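So, here's a batch of structures to check.
Please treat every number below as a calculation from the coordinates, not as lab data. Just so you know, these numbers come straight off a predicted model, no measurement behind them. Cβ atoms are built from the backbone, for glycine too; each structure is taken alone.
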Structure P
Amino acid sequence: MNKFDLQNKTAVVTGGAQGFGLDIAKRFLQSGAKVIIWDIDEKELLKASKKLNNSNLSFNIVDVSNYEHVKDTVSNIIKTSKIDILINNAGITGSTTSLWEYDVEEWNKIININLMGTFNCCKCIVPSMIKNDYGRIVNVASVAGKDGNANASAYSSAKAGAIALTKSLGKELADKNIAVNAVTPAGAKTRILDQMSKEHVAKMLSKVPRGRFLEIEEFTSLICWLSSEENSFSTAAVFDISGGRSTY
């Protein structure tokens, strides 16, 4: 497993208490970064902190869908620290049901966490990156944002929005030492699969030519490179990690 050089860098990882986010935090710490994990679940944050057990780790209880909450948290952080890396990982899949039967409140919740959460974090953190003339932002989208998954219209729409946001913001910041990229994983072995029906999970797997789900460590390696200084040219791009499901 490659070790990336993230010495003297501070990273914010949203949805960092479990799944992708927790493994990203772990690898960042191993690579020398200071890591601040954000999550809405205090219990999971405490468990994650205990599990990682690293003096360079801290956490905040944050609802990324609440702009004022995000803004206040960022303001407190930048009083004493810079933010070099932002991983917008927080997200939920929601119910697997047809669009016309989708609960409106649930639809809005999925959009607010997956898309508006990404917007809120970028809006609040990018100004400090511009001031420091350095930043690496990775938005965790999904192959669903490219293809559109049947019975997952809210999630697919939110992730498609995150892809478009990435392209726009990356171009807006292209004249600075700030890279903004998205990743589009296929299904992975995380707890997010537990939110879906067995039938939906089986259908997802059937579309992957490699015939298996993504391993978390494979995903994290891509995130680490995109978050490092080695990624000095790629920006406003979408990096596919779908096992051959998507070829664009």
Structure Q
Amino acid sequence: MAWGADHTERMRLLTRALDRQPPAASPAFPCPYLAGREARYVHIVPTPLGPGVFHALMDLNFRRTGEVFYRTACEGCQECRTLRVDVRAFRPDRAQRRCIARNRDLQIEVGPLEPDEEKLALYRRYLAERHNGTMTGSLDEFRDFLYATAVESLELRFRLDGRLVALSVVDVEPDAWNAVYCFYDPDLAPRSLGTLNVLTTIAECRHRGAAWAYLGYWVPGSDTMEYKSRFRPAEVLVAPGRWRRLK
């Protein structure tokens, strides 16, 4: 495929390929976002994957986990929609400015993916206290979920007096960054490190000339997803390649 084509053409080529060979949906499992519903995913492993291809996949509602790309294929529900922030127009609100001020004593590093024992220990602490129990915290999961990637990816590392207190993995496309996952020290919840991570991601996008920060799925009615809509102006995907600005 001519992956060197423009964004619209890449989306067209991907849509045509998916229509020719539709991926099979996974077995149903309990929806992690809306109680009482079932979810299904379809998975693909596209190759080769040049710059801009994942951006086109995100505009077709795909996400990434490890080297696999997936999107929801739930029966009777289409609530999981990709949300992105307009980097150039974004301005932090009062609460977000307070978050930045509250964390001025942190050291923020941006660098390549480098798994180590300190990061694994923080990941396990976060899962034990903040997650819903669907993830195990095993070494294999840690590596496969966060450190196996088919695209260019980076770490955002947040340190307090040299100690790692938060880390996120982001994917870097020429015109868009994708927030993969963030974990942090549960004892530092008053610092709002998840919010700080999104603000840092947006700032890095602006610094490097990317127009969009993709924050993953946004699900109206899901308390765990509500925070994403606080970064305005934001847009939600309503159909392949079509976006609606949140009011």
Structure R
Amino acid sequence: MKKSYKTAAVIGFVSKGIVYLVIGILSLLAALNMGGGSSGTNQALTFLRKQPFGQILLLLLGAGLLCYAYWMFIQSIKDPENIGNSRKAKLRRFGFFSTGLVYTFIAVLDFYHVFNSSTQGNSGSYYLNFLGASTLSIIFICVGIILVIQAAILIRGVFKGGLLDQFNLEGHKYYRLIRHFGQFGFYARAFIVAIIAYFFLRAGIYTGNHDIKGIGEAFSFLSQSDLGRILMVVTAVGFISYGAFYVFLTRFRSFEE
């Protein structure tokens, strides 16, 4: 495998880990009434921008996220680890390609924060109103169904072990500990994805509400339930574990030739 592929992957793991660590820490502080706020990707980038040398940090983070997207595209197209061309392998490689597109978008959002100091954390779909209520409802219901499937795939993949097997962690001294971080983190992520799916399905069914919801709104939703504070703490810690897992990958993941 080319050294440039490994370098891009390692830089990408760190960058992705930082994003989820910030999201988890801010949400945990909010849940414990210690400052912070229910955080999504956009809010995490806003927080980083406000730190000393924030713009430089965001530039480096954006470059790192592009590295992660590049590694996903390489896995999808070049198949450097010989995943193969079976039906299961093709689905997995398609998943890599889709992930690459997502993190390319996040990198673009990151650079937008660098060059636009007025970026707000608000989101909405008012700019999609030209599609009409019926079309929007269909789109939102379809997105909700896709997210439900994604959450189910995440849970199944973690439960059966295959999702974490792809990171090639076996044989390292702290293999089991790192795997536990990953399991907890992926379950937390699946939980949040399921809540976001609920938002989209509800928006599609009740055509008067087309606000797009994300990670930040999902944490806010948790805080409104009877056990919300506990759920919010557990999920925030899960996101911290998810971020830490990707940071650990920089040292413990092996790359198949």
Given that Cα extents along the principal axes in Å, derived from a single structure, equals 52, 45, 38, which label among P, Q, R identifies that structure? R
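Out of P, Q, R, which one gives -25500 for helix-only ellipticity at 222 nm (-39500 (n - 2.57) for each DSSP H run of 4 or more, over all residues; to 500) as computed from the coordinates? List each step's numbers first, then the result.
Details: P: -12500; Q: -7500; R: -25500.
It must be structure R, since only it matches.
Starting from the value 3.1: which structure in P, Q, R was distance in nm of label points 7 Å out along Cα→Cβ at positions 62 and 182 calculated from?
Derived from R, not from the others.
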P, Q, R: which one has mean count of other Cβ atoms within 10 Å over residues 14-21, as calculated, at 22.4? R
One of P, Q, R was used to compute mean count of other Cβ atoms within 10 Å over residues 78-85, and the answer was 20.6. Which one was it? Q
Identify the structure, out of P, Q, R, from whose coordinates relative contact order in percent (Cα under 8 Å, 6 or more apart) was calculated to give 19. P
